[in-house]
1. If mean count of other Cβ atoms within 10 Å over residues 32-39 is computed to be 25.8, which of P, Q, R is the source?
2. Out of P, Q, R, which one gives 23.2 for mean count of other Cβ atoms within 10 Å over residues 8-15 as computed from the coordinates?
3. Given 135 as the derived value for volume of the Cα convex hull per residue in Å³, which of the supplied structures P, Q, R does it correspond to?
Structure P
Amino acid sequence: MFMKNERTAVFIDGRNTFSAARSLSLHIDFAALRSEIMKACKLVTINYYIFTQPNGEIDRSRGVYDWLEYNGFTVIQKEYRDYTDTLGQTRIRGSFAVDITLDIVELADRIDHIVLFSGDGDLSPVVQSMKRKGIRFTVVSTLKTNSPTVSDNLRRAADSFMDLDDMRESIEKTNEQA
């Protein structure tokens, strides 16, 4: 997936990646993930996109975001929105597709390879755009669950696809770390 001298930018859609990992019963060790990437290429940035509680409510994951920032990740946060569906159930709405797209476009002249941890098909156009500029694009998600968490359009648009489950050995938290 990586080439030693490639300037690489990594974009992690937190909610999407968490969902894919959970479906695989995989607990990602983000320190190990970052270490593996840094050994394999010239890391330009590693961005982690995450939703926070609306209206300043206490967020149980605040410690995780702080840890990520302290350990070399750029954490991009925004509040999710609640809405009530037609059945009267409260649901969560939010997407980072535009935010990720803008960040990718901003970095395009300084990178050779983009690694996107997401399965969101709304990101397919930016993948195609970056490929036209000669930037290699890798998508990381999973197909190894009952309902795949990656859009077929996104997977096909990328130069390469890596299944999160195939990375398990090098990025999974051990019982001692949990």
Structure Q
Amino acid sequence: MTTIAVFGSSISQPGSAEWIEGEALGRGIAERGWAVATGGYGGTMEAVSAGAAHRGGHVIGVTAPAVFPARSGANRHVDAEIVEPTISRRITRLVEASDAVIALPGSIGTLAELVMAWNASFVAQFSGSPARPVVAVGPVWRAILDEIDLRLPTGGGIVRLTSSAAEALDVVDATIAPSKDLHI
């Protein structure tokens, strides 16, 4: 089954613009028959999970309880929780298990996830592997990614920038190679 990893803020609240966009993205992923994988906790991760679950989608949460002991486990919409011991293993698991990555607005953790996905797609060329689509949503990413592209040899254009989650889903839909197996 095709799996889309979605990264985003852990502090988005129900009813906020970020939450509503996350729910819509989750619904869109499930409506395409794809699974969604997130960090499994609250905020945007929960919004995406809720949207997918309400449309009957398969929801995977990759958590790291040792890193986040104050969090009480995966959100209630997660069908399959996978526990990783460290934040780097959590991010690696999400990136490696996905057919595409969408990064919604977030903070430093979301940036780390986006950069890891970007790097994985960049180095895929050295092994002849196809690069997975990586899409960053919103103006917050434009300044950061433009600066990185300007200063480092990144292969430019690996990360597609969009103004909305709906547009990001259209990009993934147009560029993804269908997968037959659930990666996680």
Structure R
Amino acid sequence: MASVVKPIVGVLGSARITAEDPRYALGMLVGRRLAEAGFTVMTGGYAGSMEAVSRGAAEAGGEVIGLPVRRWPDLQPNRWVTRTIWVDSFVGRLPVLASCAALVAVDGGIGTLAELAVTWADRQTDPDLTPPLILVGPGWRAILDTVAEHLVVGKRDMALVRWVDGPDDVAPAVAEALAAATPRGEPRG
């Protein structure tokens, strides 16, 4: 019997959020909802939001791919990662994440913002070769509002990302984005 290939959804988030932080629970729900909807989840594989998303997906029976960095030997993937793809650097992780069917951003820091900005810029120049971007939570809404107000962007640029309020909206937004997307060729995830 042939195995079913599940679309891989990359999730960007902070390594600095602790389990006591309410944003950890949000990350767990995002991972859970994605796994329940039949997606494989890919994260950086470390602590914080990445751990929360990994944990939520794994506890829901989903596959979790982690992308740890070889140059950070003191850091190990979190225990909920079920498959590991080692990358050479933080920057080297982004092409792997960008090969996912979709990218979701939960609360994060400078690294998360950098990954989002680079992917958004790539999507601006070639939207058919870049995964849909879905941002979760009020922090991202504020950033999107600031970008729209203060940077040189148009409606087309703003339409390249989608904001959702919370975890229950993530999997439907991903499914909708994938259904509307132009096929990107052979699966890369």
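Values quoted throughout were computed directly from the atomic coordinates according to the rules given, and no laboratory measurement underlies them. On a predicted model such as this, the values are computed, not experimentally measured, just so you know. Cβ atoms are built from the backbone, for glycine too; each structure is taken alone.
1. That value comes from structure Q.
2. Answer by label: P.
3. Traced to structure P.
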